[in-house]
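Next up, some structures in structure tokens.
Only the coordinates and a few stated rules stand behind these numbers; no lab work does. Remember, predicted model here, so these are calculated numbers, not experimental data. Cβ atoms are built from the backbone, for glycine too; each structure is taken alone.
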Structure 1
Amino acid sequence: MLVGISFHNCSFMRFRHGVTILCVVVGCGVAAGQAKLSLPEALTKAEHQNLDLAAARERRAFALAGIQVAKERPNPTLGFSVARDAPHEGASLDQPLELGPKRGRRIEVAKGESALTELEIAAVARQVRHAVRDAYRQAEFTRAVSAQKAELLTLARRLHQIAQARFDAGDVPQLEVVQADLEVARADAELQLARQEEEVAGSRLNALLNEPKDARWELADTLETLPAAPSLDELNARASQSNPELQHVRQEAAIEQARANLLRAERIPDFSAGIGADFNNPGSYTAGLRGQFSMSIPIFSRNQGEIAQSVATQHQISRQLLAQQRTIESEVQAAALEFGARSSQVKIFHDSLAPSARRLLGMAEESYKAGQSSILTVIDAQRNASQVQSEFLDSLLAAHAAFASLEEAVGAPLD
């Protein structure tokens, strides 16, 4: 069983708490009046509003029209003739009659193609779901990065204050103040860039949800909560039933079987019956009835070649289905292992690396305040803490991306 990890209630030392607070204070959080948006709500919005999905659903009308075409019956033919020879006028009414189950077989093929269209629409819906999940997590990620950069700016300003105080006391040269100024400028530039990337991520999410481009959301979910995935056996069982590629191949097999049945039904000859009347035959009669019928004789062509092609296609599709099943099992296993590895990486960062980096930073600051180390030691500790925190956020985003890939490989929602 792949177990999800939640860090909501875990203490993460001052750095993590600072990031959370700054999300609200510095602008990574949500201003008043912004609507809350959870991941399930975003997925529901996309299901109803996404433009790509709406365009895909328009194909449904075309498929339903195909069923109506298959249900059509042959029209009668009405004829009227005028000639110089007797009889001078004539009228006729011919009606083709389909014998056997041809119409039913045509409808069966059309319904199979309609079902295939529904599967294609569902495949687009799953792709949209993957894209929305990634976009939502990317928006969370960029906000967390902005919060991290804001915290680093606060740390850099605090270091500058310490350096300025020590310079005013004559304990350090002005060079250390200049170095602290440089760190403040660097942190401020990184914060501005992070906020721009946050705007880009929000715009991408709005595009997928078909919301105004300047809409801003209070993201209700957190990047730090990883979903739980079912066991590998359960994942494979779900994929066998829900994977869009497998469903598509199975439906193609059903359609080809229906097409072969139609070809066999078309071997039965059609019958055409007619009734007519001749008029104005001087010396014989004024009006006279006549009737006729015709039927094709299936001697030379009985759809032998077409049926052979259909049978060969069915064999090919059955082989393709076996290969596709093996491929899907491999993809699901690889995606599950990837998600498990990313989850383990997140746990290592949370439990060990990030707290250690923060501890080192605190010790470096205290040492600098006491005059036991240079400002370069503190700057190095700050950069190290920033790097570890960035890698931690990257690992969280990668874990969510791995889960999205796993869900798409299975072909069904997993949370």
Structure 2
Amino acid sequence: MITLHKRSVAVAATAITALLALSACGSSTEEAAPEASATTSSEDRCATGDTIPVGLLNSLSGTMAISEVTVRDALLLAVDEINASGGVLGKQLVPISEDGASDWPTFAEKAQKLISEDKVAATFGGWTSSSRKQMLPVFESNKELLFYPVQYEGLEASPYIFYSGATTNQQIIPALDYLKEEGVKTLYLVGSDYVFPRTANKEIAAYAAANGMTIVGEDYKPLGNTEFSAIVDSIKAEKPDAVFNTLNGDSNVAFWKQYKSAGLDAKTTPVVSVSIAEEEVAAIGPEYLTDQLVSWNYYQTTDNPENTAFVKAYQDKYGADKPTSDPMEAAYTSMYLWKAMAEKAGSCNPEAIKAAADGITFAAPEGLVTMDGENHHIYKTARIGKITEDGQILEVWNSGEPIKPDPFLEGYDWAAGLSGASPAPSSS
């Protein structure tokens, strides 16, 4: 486990008493994915023709559209840039966009369409863990590739999914370590009722038990829910040192407005969120979020030349007032990682891509990332940020270097028994 160090930046550490919670998520009731028509991945869809189709699968409607539309936009930006620089293996990319409609079975159906009818070389998308888990058997049965861009609860590694968002030890655990260092002893957990928050909170509870913290409350609401008065009242009564927020989608708008209306703020009851980034801050209103904490691997304010270029390109394409955020950046990065794998392999064949993956690097807007070919996750730098009055997020701490992905938490004794899954994807 990488040792975490404070970054010497001029930021008051006093208000930083809360952190974490959410990741890619889904609904609490998961319907069975449609049966995939099994094929093989022997086909190289870069071998013929002058173009290469790629699938973009995001919620363009429904409760998750608040977050996913801009992920699709960032993927389109990456496609435009790659095409302008000569394409992949000398061929232009043709994006085919589908709407998952914030409905998890729809993600599985659209994934099968992209594979069977559109013959895409790879698919990029998904947000909630429920959407990903609905798509997983489709990609595994067809032996085709999904690039998934959002932080999530870990405890998974599919041979046909590449994960460009953070896993648990790159977002949730650094956030908990940060809170522990700040003296937090009691936590209240608030989340949407689906895979990610419930699994993440089991991990948080295990960490808390091993590190002298107490969970004083744990509440869930369905995605899209807008009634949080009872939960807010409970938070006020329990007076936790910090709240971990794993709400997803537009439920965050209602939660934060009711939180503020109850007289709560970052000074009295700090909240750490893991699914609120710059675009959600804009949608909720920074006046409701000022001085609250978030845990990600990228912010629009991340200071490096690659991010300066990324922000300029995105705003030139979509508008000077449009923010960038971690899931958008991770999606953008995933397209470039696939390009690098294909060019190393000399092929778009999924098995060739998998064989070429290990050690692939990309100078991303978040910083240098490296693909771990064993578990299909990437090395990422953890960053804690504080929301400002103007809606930006300023980094107040980082891990100092990229953290090796450990999706099954094998490096943590307290996590024993959290997962019965195999620690690495199989080769077939």
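Among 1, 2, considering only mean count of other Cβ atoms within 10 Å over residues 197-204, which has the greatest calculated value?
Values: 1: 17.1; 2: 24.4.
For this comparison of mean count of other Cβ atoms within 10 Å over residues 197-204, the top structure is 2.
-23500 is what came out when helix-only ellipticity at 222 nm (-39500 (n - 2.57) for each DSSP H run of 4 or more, over all residues; to 500) was calculated for one structure; which of 1, 2 is it?
Numbers: 1: -23500; 2: -10500.
Matching structure: 1.
Given that mean projected area of the Cα convex hull in nm², for residues 133-276 alone, derived from a single structure, equals 8.7, which label among 1, 2 identifies that structure?
On the way: 1: 20.1; 2: 8.7.
The read-out comes from structure 2.
To which of 1, 2 does the computed value 77, 24, 14 (semi-axes √(5λ) of the Cα gyration tensor in Å) belong? Present the calculation step by step, with values, prior to reporting the outcome.
Working: 1: 77, 24, 14; 2: 34, 22, 21.
Matching structure: 1.
Who wins on Kirkwood radius over Cα pairs in Å, for residues 253-332 alone among 1, 2, i.e. which is largest? Don't skip to the answer; put the middle values down first.
Details: 1: 17.3; 2: 13.8.
Checked 1, 2; max of Kirkwood radius over Cα pairs in Å, for residues 253-332 alone sits with 1.
Can you rank 1, 2 by mean count of other Cβ atoms within 10 Å over residues 205-212 and just name the one with the largest value? Spell out each step's value before the answer.
Working: 1: 18.5; 2: 16.0.
Top value of mean count of other Cβ atoms within 10 Å over residues 205-212 goes to structure 1.
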